[in-house]
Structure 1
Amino acid sequence: MELFSGERKVIIRKCDTYDHETIQDIIKDGIRELGQRPKGKILIKPNIVTANKEYIHHSYTEPTMLGAMVDCLENDFNQERITIGESGGIGMPSRMFFAESGIKALTDKLNVPLVDFNEEQAKKVTLEKAKLHKTMEVAKSLYEADYKIWMPKLKFHIVTEITNTLKLNIGILNHRERFLYHDDRLHQKIVDMLEIGYPDIIVSDAVTIGKGFESSPYPVHLGAILISNEPLACDMVAAKILGYEPEEVVHLVEARERGYGTLDFDDITISGDISISTLADRIKDVESPFQELSKLISPLTFYEGINRSSGNICYGGCICSIKGLLGTAEKKYPGTLKNARKAAIVMGYYQGDVIHPNDPVVLVGTCAGVSGKLEASKIIRVKGCPVTVKDMMLFLLFRLKIKSPAFDFRNMVLLGYHTVISAWMKLTIPFRKRARFEK
């Protein structure tokens, strides 16, 4: 039984620049065309997975988009109870990314609360439709929201092909639960989150999209905004624009199979002033780096292994972490991968031989190993399930003669400063004034 009733609609609007007034008008028209009426406690969930003023500029929803949405809600729909919330990526303090993206400065100016879900009171909720997450710790602002507006940043993704509405829901998890099942079960995990993170409306930033590692991407101009009342429909259109059929995107197929919608374009209504085909043509020759490690220009050799407990390729675990690690290092220091030490990297349990008698071999992951012959000048073991990008930045990259962003002085100061504040906020959660959860 499908969970959505009504007409599934996706509006595709042309938008070539981040002009506040233009975007506000597009959002206002889209909300009205969908017959929506935002009201009550409104939660806006953007994508603020990472940000750095020096070298990470396109991983997050553009602040102008958020400002236009807030002004639209306040001025066009007379709504005042608005909160913006997010849980940033890779176990780092979200407030650091809030500041670096410019979103903190924006929300201060607009006098709109900006919350890190990790620093809020949380309520454990039982999930009825989930396969993996039988419960979830739901932050107060998410639990109490009457109306949810999801504002993803459209990007290519190193594991899931695309990241848009459904993938955005990884950011409703706190850091304690974020890495659970983030392995060969990532697609199922994404769909589990849809039970809590089912938006009333989606406004997707596709003006400038990202290619490469999605947390440190390279910009690609697309010139559009997607607006929809149904998550799967929106992501079908997003996939098609990026050159994928919906059936090729595993988490979309998983969502359909769980009754969250259809993958048939005949079952959705598409309107607007620019077509899918026109947008797809604009980026048809774009190749997104880090999708395939073997295509990297580097003296490193990669061996992708399985999760030994399931027998599946662990694409969402240590393979994902290695891609993210190298993608971040290359974005900060262009050319560093080309000058790396000659070495082999084994992610998970590789079924075959790894023969590098004159080079070091890195075994990444607690279950990492080789079924056949293993020859190396030195074996380096990095344990974790999955191994975090942060840990490998600190303890692995220098051994491969790759420059690590973790040792950049500015990054070290930022991380230390925001980590202390975030730790204090988490520590004081039990001592803050407790408001009763409403629902």
Structure 2
Amino acid sequence: MKGETNTWHGQRVVVLGLGRSGLAAAEWLLAQGAEVTMFDESQSSVMQDLARTWQKRGGVVVTGVSQLPETRFTAAILSPGVDPRRPVLGQLQQAGVPILGELELGARACLCPIVAVTGTNGKSTTTELIAEIYQAAGKKSVACGNLGRPFCEVAPFTANLDRVVAEVSSFQLETIETFHPKIAVYLNLTPDHLDRYASMKEYGEAKLRLFLNQTSQDTAVVQRDLVLPGLKAAKITFTAGPSGADYTLQEGWLCAQGERVFPQEESPLRGPHNAENLLAALAVADADGISREAVKHVFRSYRPLPHRCEVVAVRNGVTWVNDSKATNLDSMERGVAGMTGPVILIAGGKDKGFDFSGSRKVLEGKVRAVLLLGEMAAKIEKAWGGFLPCRRVADLAEAVGRAAEMARPGETVLLSPGCSSYDMFKNFEERGEKYRQCVKALPKEETTK
């Protein structure tokens, strides 16, 4: 129910996972007068400190175990980072406890229309672009969701907003029931999270839930090549190709129905993948009656988010690029393809079930050498060693040091792991910050950007 608040008063609810989304959900539920139990399997010192803090605020906190001591709850709220295969989920399902996601909980309390963005790559950039376009047009909007700020954190303020623009992941979409975006954006689908999903079909089906509750009064902005069975909303298509969609890239121009709107070279977002992000944002603006002037202003002034093909230094003619957000193969391949000159690639991380052997066509002739780290180093070396010089390193500091020894003027050292960061880091942001620090710690005789 839209604007749902007092229905939670006095209800016993358990929140699973005490990351940022779980904490936001617990905060909102406590504010509604719910009796909140918080659960996390971690027993780290940070988690223990968190438990003490929340217990003082009236919350019951259970940590360091795999199951709950009892299951008498009205509902369970699942954080997107908690794998639904964990034993506690089976325990709650067996007890008949309804399980909702944090996204669903926040959306039920939302008092303004929702614009939602999903896809394997480009979600955060497109979400930010759309939110900034609304703001440039004088509309009150915020970006939230998988981007970093949980929906439940935004929900209390939505009565004063014109739009909420939410980045939503497949994990979040698994647990929606009533989540209903006025405009739904689906950017792309490439292999990812195959450590969680049994197949690409299963992964794609999770993404398709974005359109579950849309009607003919809503809008779906989708990449031309995506297959969308049973779509009820009015469909608008886009592609970086020159034809076959409503919004296209033609001779460097972002075009709407063949009309030239904006030259991509005037935006700091370069490459075909970013053209599609820009086209999707343009399509949303047009669908919602936002002026082209607001769109063009944002396209010129937008600054890319950190850790996404971010130039962190130019030293002795060598460009150092941080693309830590490249946590899957497609994103890594796009990062490599977008570089000028030979590349020394730093790759590797946690195994997500990818087959790296298919990247040969993109890397050959572009990447001169590879430095491999983390859980996947040996597997990637086996896949690439036959056509690329590969060397395993212990950590990012060694990778940066080796790259500095190898790199020549005109080359690029690119951190684009193609894997998640969880084997060595808390998240991709921490990995990117460590890379920056390591580059900054190199000898000072070079000129740093």
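Each reported figure results from applying straightforward, stated rules to the coordinates on display, with no laboratory input. Bear in mind the structure is a predicted one, so any value in this text is a computation, not a measurement. Cβ atoms are built from the backbone, for glycine too; each structure is taken alone.
Can you say which of 1, 2 returns 14.5 when mean count of other Cβ atoms within 10 Å over residues 73-80 is computed?
Derived from the structure labelled 1.
Where does the value 17 come from, among 1, 2, when relative contact order in percent (Cα under 8 Å, 6 or more apart) is the thing being computed?
The structure behind it is 1.
Among 1, 2, considering only Cα Rg over 2.2 N^0.38 Å, for residues 113-336 alone, which has the greatest calculated value?
1
Comparing FRET efficiency 1/(1 + (r/R0)^6) of positions 177 and 257 (r between Cβ atoms, R0 = 25 Å, to 0.05) across structures 1, 2, which is largest?
Structure 1 gives the largest value of FRET efficiency 1/(1 + (r/R0)^6) of positions 177 and 257 (r between Cβ atoms, R0 = 25 Å, to 0.05) among 1, 2.
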